[in-house]
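Peer 1: Dropping the structures in below, format is structure tokens.
Derivation of every value follows stated rules applied to the coordinates shown; laboratory data play no part. The structure displayed is predicted, hence computed values, not measured ones. Cβ atoms are built from the backbone, for glycine too; each structure is taken alone.
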Structure P
Amino acid sequence: MSFEVVFTDEASVQTMKIQNWIAERSVQGAIARQTALQLAVGKLHERGSGFSLSVESSQFSEPLYQVLFKTRRGLTYRGLFVVRDQTVFVVSVRGYGEDLVSPSDVVLPD
């Protein structure tokens, strides 16, 4: 069974900000992070809800899951998402060392 993966506008903006920040410092680093993100999205297509709940999930009105992905340097990033039917909505992408999210930080899709 495959799932459709949709990035919310906010998650797309976060992804671009992180990507641009890394690219300004290391083109190779930006490529590595993009590759890691693409692999994580591939896992979401395959498994959908087969991931762990995020630490902050209990603060939300529905389960908030996370997919972790790492660069070659070992920096861990998190994609936070909700699953509705066969669609995975990525609602936030958190960079290395960023704070946990709260309901006021994340807009869940309608």
Structure Q
Amino acid sequence: MTHDEAVDVLETIAEVYPRYELTKKKAAILLPQLKQMDYQLVLAKLSAYVADHPFAPTIAEIAAYPAKQNEHIRLINQWKQEAENVPQETKQAFQLQMKRLVDDHG
């Protein structure tokens, strides 16, 4: 989330919970944490939280991080795409060499 979105989250909490005191010191600690999160997901969690709780949430209670891409799947897909570009003759030569190697040492 952007800096402005993180500020918006804190301001929203302060508006919904009038006793929540938003100080510069508190914002300086919370903003870097909020910036690592997904804005829309945090707002959704905050909205759900407000419906059930009379006191302001902690950041942990509304934390929502963007989904991380699985690096292994990304690499496998990249390798598959690269393999499609290998000429058929090269693939056949490799298979022949592999068969010889297995036959010799198998």
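Peer 1: Once relative contact order in percent (Cα under 8 Å, 6 or more apart) is calculated for every structure in P, Q, which label goes with the largest value?
Peer 2: Largest one: structure P.
Peer 1: By the measure percent of Cα pairs over 17 Å apart, tell me the structure among P, Q with the highest figure. Provide the component values of the computation, followed by the final result.
Peer 2: Details: P: 50; Q: 66.
Largest calculated value belongs to Q.
Peer 1: Continuing with this model, one more query. Have a look at P, Q and say which one yields 5.4 for distance in nm of label points 7 Å out along Cα→Cβ at positions 36 and 92, as calculated. The partial results should precede the final answer.
Peer 2: On the way: P: 1.9; Q: 5.4.
Source structure for this number: Q.
Peer 1: I have -12000 for helix-only ellipticity at 222 nm (-39500 (n - 2.57) for each DSSP H run of 4 or more, over all residues; to 500), calculated from one of the structures P, Q. Which structure is it? Intermediate values should be presented prior to the final figure.
Peer 2: Numbers: P: -12000; Q: -22500.
This figure was derived from P.
Peer 1: If Cα extents along the principal axes in Å, for residues 12-51 alone is calculated from each of P, Q, which structure is the one that comes out at 27, 26, 10? Show your work: numbers first, answer last.
Peer 2: Details: P: 34, 19, 12; Q: 27, 26, 10.
Clearly, the read-out refers to Q.
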